[in-house]
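Computed from the coordinates by the stated procedures, all read-outs in this text should not be read as laboratory data. What you see is a predicted model; the values in this text were computed from it and never measured. Cβ atoms are built from the backbone, for glycine too; each structure is taken alone.
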Structure I
Amino acid sequence: MITVDGQAARVLTAYTDLLVERGIRGATLEAVASRAGLSKSGALHHYSSVGALRAALFVELRAQARRDADELRAEPEKAVRYYLVSSLDRDSELERVIDAGYRIAQTGDETALAVLRECRDDWLDALVAATGDESLARMVLFVGDGMNHNALLSLREGDDVLTEPRVDELVGVLEGLRRDAARG
């Protein structure tokens, strides 16, 4: 986690992991404390409630998504490849925080939905800046989301949907569209 450290990070990581693994009902203060290796009062020392943990998760999600969008902005010529390849990484800290945010959003939590939309909009803005074309940027965003969804399906041996050559093909097609749009 990038916004907190020490035991507070352990508690927030435990909360994130429990949300991803067990959903919102499984992410109780008792379960979080146990996962973090603390007593309930030890966890409460860092976060006064589940609501405080939720707020900290949203801060973390915004910070990590911003860092990721900044990576896109830093090297615009590599942004399409970066976004698509990073969409396959189901085990990254960012993906776990996003998944936890989705778990909260599935309960109808408007703040979670707003934070997830804010992150998406930041990625889209970075992709628009990188590609110079809003439609192409949306296509990259949607392809990345689809790849992320398919990576979640735990590909079986022999499944060739998301092999490295397939991803390279997609990147090539999208980068070709970007070049065509630039010539436009």
Structure II
Amino acid sequence: MLDKNAVENKYFNWLVDIVKVGNKVSYRKLLAHLHNTDFVYKYADSSRASDGEDLRYRFYNEIPGVTKTDLLYLDSPCSMLEMMIALSIRCEETIMDDPRYGNRTKQWFWNMMKSLGLNYMNDDCFDRDKFHEIMDKFSKRDYKPDGEGGLFTIRGCRKDLRKHDIWTQLCWYLDSIS
């Protein structure tokens, strides 16, 4: 059995590895802030929080040496990072799976980061105040009707994405790019 800090660090590193792009630019500060930000949801988005929390069991099943008891240390509410990674995985594994393209989980995640306006915040450009401003707008659904500033931007969308749950936004987004 590991101690609390060891489990939390191992879990965070596992999450980072899922969405890490290359070795030249680090986004650890941004990802750490996302992981320390609770996913606050409205509408029917409790499933997104549940999916995020379920990543902890995937971690347990994939990482040798992690016990069920260790999972007790991961008892915080779903973080933004967990929700976004879980949504990216669900998108890839249940909707967009195509062996011709390989695993695009990272692509779905970074598309959301771009829509939020966070994709430029690598470790050298991280702006804590701007991060909190963006997260505040997201949690209040104070982004543009086409989704810009939220998880999915759909140019020319005739519906106000702010009034719909995240899963519906994802499905409409995927329809718009296919």
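One of I, II was used to calculate helix-only ellipticity at 222 nm (-39500 (n - 2.57) for each DSSP H run of 4 or more, over all residues; to 500), giving -25000; which? This figure was derived from I. Structures I, II were shown, and distance in nm of label points 7 Å out along Cα→Cβ at positions 32 and 136 at 4.4 was computed from I. Ranked by mean count of other Cβ atoms within 10 Å over residues 16-23, structures I, II are topped by I, which has the highest value.
For the structures shown (I, II), distance in nm of label points 7 Å out along Cα→Cβ at positions 48 and 128 is largest in I. Taking distance in nm of label points 7 Å out along Cα→Cβ at positions 64 and 88 as the criterion, the highest value among I, II goes to II. Each of I, II could give mean count of other Cβ atoms within 10 Å over residues 56-63, but the derived value 20.6 comes from I.
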